[in-house]
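Take a look at the structures listed below.
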Structure 1
Amino acid sequence: MVEETFLDDNFLRQLMSVGEVDLLVGIPSHNNAKTIGQTVTTIEESFQQNFVRDRVVIVNVDGGSRDGTSDVVLNTPSPKSSNSRGLSSLRTLHRITTRYANQPSRGTAFRAILAAADLLRAKACAVISPEISNFSAAWVKSLLQPAYRENFDFVAPLYSRHKNDGLL
């Protein structure tokens, strides 16, 4: 009897080629080609500004997009660092992407991202939606730094909103 796994062989090969990392940012996606490029750029800007020498990976887990979302993740140009003065950092940065079968499901995407973080022995993991349009490099830092540098177990964002927004 063949054992079924939710991580396909290609994804496992990509994870093995990355090796152990310090930070992992997962992006669950489904037909987000229009917004995911900016998401990747902002995450990498945060890595350049705040985690200069750390081993980092961006993992895109896609729910069967038909708009080239995974290609955008892999082909988005890395942002130019304004303070590097022509020197490249010692940091290792990877981007990997995988698709999961069946219907798009945030639960399946989260499971794959957390399994990747476990397999890569990531010291901190954040999950960021490509649908968020107004987040910054500082926001990524505020999610990762407490878990990575201060040994917090869990960090959640705090959203400011009007007292009547979101009521049932």
Structure 2
Amino acid sequence: MAKISNKQPVLKPQDLYVLLALLSRGGGSVGYPELAEQTGLAVSAVHGALKRAAAAQLAMFQDRRPVVLKTQLREFLLYGAKYAFPPVWGSLTRGVPTGYAAAPLNALIAPSADPVPVWPHPKGTVRGVSLAPLYPSVPAAALKDAKLHAILALFDALRSGQARERNAAQKLLDEFFQ
């Protein structure tokens, strides 16, 4: 009997991470080495991520450079990503604030008495409840790049927040899709 192979492309967390990094740079034409430096991934991992993103119709290539398909990525973030990459909560830890605890949402949503969501990281400045980042290098990259931090925190609000947080995150995220 012949073995059936699955040719269906599958998005990985690093694929969305690279797309969000590209979006933080305006969604335009950026080289692989710059994205690798920004995300902490290997150049080959960035290349693979963008190939899978293109197969999923979330990105395309113009003159061999990646470009985000903003309409499709926005739709995926708002309606599908929280199911593909659900939040994974942990215990109290020190880390980098995310979701409603990070800019720009922290200016709109007052903190409650509950511990805030954080990505675990030894250089984190906040104690809160652990939310596994989309990819392990996210916290370190966020500490170096405020715009990337904002986009990733808004994504975390979409996938893990309450209705008010999700609505505010959607409005703030829309600014990156202009």
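Just so you know, all these numbers are worked out from the coordinates, no wet-lab data involved. Since the model is a prediction, treat every value here as computed from it, not as a measurement. Cβ atoms are built from the backbone, for glycine too; each structure is taken alone.
What the table below lists for this structure:
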{"item": "For FRET efficiency 1/(1 + (r/R0)^6) of positions 29 and 149 (r between Cβ atoms, R0 = 30 Å, to 0.05) computed as 0.60, the structure of 1, 2 it came from", "result": "1"}
{"item": "Structure (1, 2) behind the derived value 47, 26, 12 of Cα extents along the principal axes in Å, for residues 61-116 alone", "result": "1"}
{"item": "Among 1, 2, structure where helix-only ellipticity at 222 nm (-39500 (n - 2.57) for each DSSP H run of 4 or more, over all residues; to 500) as derived comes to -11500", "result": "1"}
{"item": "Which of 1, 2 leads on relative contact order in percent (Cα under 8 Å, 6 or more apart), largest value", "result": "1"}
{"item": "Ranking 1, 2 by mean count of other Cβ atoms within 10 Å over residues 13-20, the structure that comes out highest", "result": "2"}
